[in-house]
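Next up: the structures, one after another.
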Structure P
Amino acid sequence: MKLWSFHGGLPSLAEHKNESVNLPIEVAPIPKVLIYPLGQHIGNAAKPLVQVGDKVLRGQKIAAAQGMVSAPIHAGSSGTVSQIADHLIPHPSGFSAPSITIETDGLDAEIDYTPHADFQQLTVAQLVDIIREAGIVGLGGAAFPTAIKLNTQSKAVAIDTLILNGAECEPYISCDDRLLKERASRIVEGTEILLHMLGAKQAILAVEDNTPDTFSSIQEAINNNNNQAINATQIPTIYPTGGEKQLIQTLTGKEVPSGKIPADIGIVSINVGTVYAIQQAVIEGKPLTSRIITVTGEGVKKPHNLEVRIGTPISALIDVCHGYTKQAERLVMGGPMMGFALSSDSIPVVKATNCILVASQHEVVTEKRAMPCIRCGLCASACPVSLSPQQLYWFSRSDQLDKAAQLNLSDCIECGCCDVVCPSHIPLAQHFRYAKSALKVQNHEKQLSNIARERFEAREERLARDKAERAERSRKKKAALKNKPAKEEIDAAVSRSKTKKSSIDNED
């Protein structure tokens with residue numbers, strides 16, 4: 001298969017995958033408590049359907065989606081709802097947010113599932129509803145509700161190609177690789193479901209060329225399935241080739257325009273972990289209650305890939321991996337490039353959690369003294385989105401957000417390539433992350449301001465209309481009053497005439 005290349009990237013990052021990828025997936029035991037933040041997906045937070053004291057079963061919906069861009073949440077095991085209150089969440093802010101806490105009973109009793117092995121008999125709308133009700137979101141880290149991505153029937157451009165993203169370019173993370181090694185046949189089955197839904201002509205399952213055993217497992221599963229529309233390919237190991245737009249460009253040569261999504265050019269890209277969740281939801285009838293997670297780093301004694309119940313506190317995963325080592329310095333959710341530090345291991349696993357990195361001091365650079373920019377241009381050469389990080393840095397640093405937006409700040413994927421190559425150790429990605437957040441707030445405030453202005457203008461227009469109507473009524477009233485004396489004079493004359501006539505008649 002012909003491959004293309006994208007601008008920039010880093011071809012020589014230390015991978016650190018062997019620490020975790022060579023052991024089979026281990027099913028983590030059920031923890032004593034499961035904690036479910038209500039906002040663990042892009043969009044509106046889910047709304048609780050349970051109360052403190054309620055008994056729940058595994059697979060039971062405990063929080064409902066609110067609006068189109070949202071996703072329901074399901075219990076990962078049976079137990080009792082013990083609390084609905086704020087709890088620390090996995091977020092760079094370190095904030096707490098409303099969460100449902102379940103004390104598990106150890107029974108792991110489940111609801112009755114409704115499998116759909118004959119999925120080809122279902123309509124696209126029915127399959128979209130199944131995926132939506134299963135609470136599936138993008139498991140590659142974006143956490144965007146998958147049902148929305150797959151509901152492409154109203155799109156002007158027909159979907160031609162389905163891309164299955166198995167390229168784990170981020171160092172240390174190996175959960176998708178292990179999933180493909182052990183459960184490739186189910187991912188191929190999930191791919192058939194997606195082809196049926198999207199009407200795509202072909203599906204391409206991409207993995208990096210440094211995982212030959214994984215590629216062999218995929219090829220065997222595809223051959224056994226005998227679906228000619230599904231193909232596997234190996235791509236160069238260049239960070240961040242697993243980024244959605246970078247992978248699309250590598251496989252098809254097409255670039256997704258700024259401000260557009262892949263569906264606008266006839267492509268849908270989905271992480272292989274999400275495909276597996278779709279297969280489980282449709283074929284097995286099971287909602288999303290668990291996922292594969294890499295627990296790794298020099299700070300943990302036994303790096304491993306675990307199948308974990310969503311809601312499990314991170315401390316329970318560390319226990320499964322035989323505890324911390326003396327080198328444990330920092331807890332990171334995600335990899336060293338795009339992950340973020342956590343303040344506590346009481347924070348739970350959420351749907352978007354693909355890795356817990358227990359890093360030693362040298363594995364994650366905690367502090368480096370930033371020096372002045374020397375205008376070397378290395379950041380621009382490394383940027384996989386072809387941005388101008390140097391100019392974006394100046395505008396972000398000086399809060400000139402509108403100018404940063406004009407330079408396509410929103411296209412930044414925060415991959416950190418510019419940070420790695422910067423000889424001045426400037427935390428460029430942090431500046432861009434801050435600027436994007438600030439720009440989002442600014443746009444939101446502008447939106448609120450526009451709404452307030454529209455309301456004010458509508459009120460002024462209404463008041464002006466009311467004033468004009470009152471003036472018109474007053475004019476008509478005055479005109480009526482002005483005409484009233486003339487009428488009274490006529491009535492008086494008629495009355496006098498009648499009186500005179502009556503007098504004459506009496507004389508006669």
Structure Q
Amino acid sequence: MKLSRRDLLRGVAALPLVPLLPAVSGCGDDADPVVFVHGVASGDPTTDALVLWTRVSTAPPGAPVEVAWEGSSDGFATRAASGTFVTDEGRDWTVKVDVTGLAAGTRYAYRFTALGETSAVGRARTAPTGSPERMRLGIASCASFPHGYYHGYRALAGQELDAVIHLGDYIYEYGNGEYGDVRAVEPPHETFTLADYRTRYAHYRSDPDLQAVHAAHAFIPAWDDHELTDNSWQGGALNHQPELEGDYVDRRMAAAQAYREWMPIRDHLDGHIYRRLTFGDLVDLYMLDTRLIGRDQQYDEGGPSLEDPARQLLGAAQEAWLAAELPASTARWKLVGQQVMMGQLPQFLNPDAWDGYPAARARFFDLIEQQAVRDVVVLTGDIHSSWAMDLARDPTDEAAYDPATGRGSLAVELVTPGITSPGLPPALADGALGLVAGNRHLEFAELSRRGFIVLELERERLEAAWHLFEEEQIADPAPQAPRVFARVEATRGTSRLARLA
């Protein structure tokens with residue numbers, strides 16, 4: 001039987017509050033967590049605020065629970081901030097607090113207490129002010145639980161980072177056996193109700209390596225399609241069957257609600273996820289939604305023209321926001337975190353990427369060129385492979401674009417592979433690399449290995465390093481370590497990438 005969002009939330013009564021109890025155990029000792037089974041997380045760092053998250057995983061049936069939280073910059077000798085939060089089944093027992101009044105550029109420890117247990121300790125850094133010399137960011141996406149083990153998350157947890165940017169496909173909607181078979185998921189069927197999505201997040205967040213990276217670093221997340229369903233757009237999806245899975249709008253609302261409950265993202269009243277985060281005068285980060293808020297349906301032969309100038313990927317409101325925000329930036333680097341590949345490959349047309357929305361891509365290029373916005377770095381996930389490229393209007397036009405000097409390049413793009421989600425099989429990947437070898441704007445491409453990017457930004461240059469795993473490592477439950485497979489750099493003012501290794 002299907003339960004609608006309304007059915008699931010109906011009847012949440014004003015029950016007696018379960019009081020906060022003194023801590024008697026925690027994850028700093030050998031005791032396994034009972035209350036805080038799903039760990040802790042933080043996100044969306046600003047100069048004076050962090051979003052803190054946890055979940056009361058074991059609670060008295062129906063009764064609200066009061067959870068205490070505290071943050072400290074000195075090992076809990078003193079509290080920098082503290083408070084309480086009441087959670088209940090109406091929000092799936094999740095706790096999310098936007099803690100303000102913090103000091104800029106400071107690493108905080110935080111923890112929660114409820115029902116006699118203290119959570120694991122998480123750590124996160126607020127954004128700096130002034131003129132920082134250096135910043136290190138992890139870039140990740142596409143973490144299909146059934147395809148293998150989260151060695152990439154564990155490796156990111158061990159990196160010295162200011163934050164992790166997650167570009168979507170944090171969960172996948174498929175049922176067991178439909179996409180990957182290394183590990184099983186709950187629920188065993190495809191997710192389409194609010195209860196389904198909540199259960200899927202709970203299952204993913206039971207993973208110790210995912211908990212470790214959340215405890216180590218603040219996340220800056222955005223959704224892609226699989227947080228809802230494959231090839232989503234604002235009015236439908238490739239992988240949605242109304243006759244079996246109900247109304248698409250109900251499914252979309254359920255997926256978005258579960259995402260907001262389970263992810264350490266700062267909420268907006270209208271539900272949008274595009275936003276800007278500032279890190280002194282070194283970095284402005286613009287997180288976009290290229291998936292749901294304004295995307296028109298993907299191009300298909302027989303439908304609207306691919307070249308239709310009215311076709312939207314961002315939507316008019318988000319596009320106008322970006323057009324106002326990006327040229328106003330005085331940061332040395334402008335990072336644009338988004339979901340789908342912007343760069344062109346003349347040999348291929350990907351209708352789900354910016355390829356399928358050429359007028360939207362042209363407007364983005366117009367914005368950069370006409371407003372003289374320099375040092376733009378587009379960060380991309382989605383396609384389970386690794387790429388580094390210059391972004392030119394037509395990279396095949398030798399008169400307009402010169403990769404040696406950067407003339408004609410308007411920005412650069414760095415594409416992170418999947419944490420576990422598969423690229424091409426190695427044999428096919430080798431052949432495909434031959435097809436793209438002639439693209440002058442490409443500095444690096446790798447199509448089969450899984451992993452992540454570490455992006456290091458300095459005042460005059462940036463360096464991106466791909467930390468990759470071999471195919472067989474991902475299916476091995478034993479701890480695995482990646483190797484640095486490639487590095488590229490860019491110098492301010494050039495809008496071009498150069499291969500280092």
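Brief remarks follow.
- Per distance in nm of label points 7 Å out along Cα→Cβ at positions 413 and 445, the highest-valued of structures P, Q: P
- Between structures P, Q, the greatest calculated value of Rg/Rh (Cα atoms, Kirkwood Rh) is seen in P.
- Comparing FRET efficiency 1/(1 + (r/R0)^6) of positions 237 and 333 (r between Cβ atoms, R0 = 35 Å, to 0.05) across structures P, Q, the highest figure comes from P.
- Computed -5000 for helix-only ellipticity at 222 nm (-39500 (n - 2.57) for each DSSP H run of 4 or more, over all residues; to 500) - originating structure among P, Q: Q
- Structures P, Q were shown, and mean count of other Cβ atoms within 10 Å over residues 277-284 at 20.5 was computed from Q.
Every read-out reported here was derived from the displayed coordinates using simple, explicitly stated rules and does not represent laboratory data. The structure presented is a predicted model; accordingly, all values stated were derived computationally and were not measured. Cβ atoms are built from the backbone, for glycine too; each structure is taken alone.
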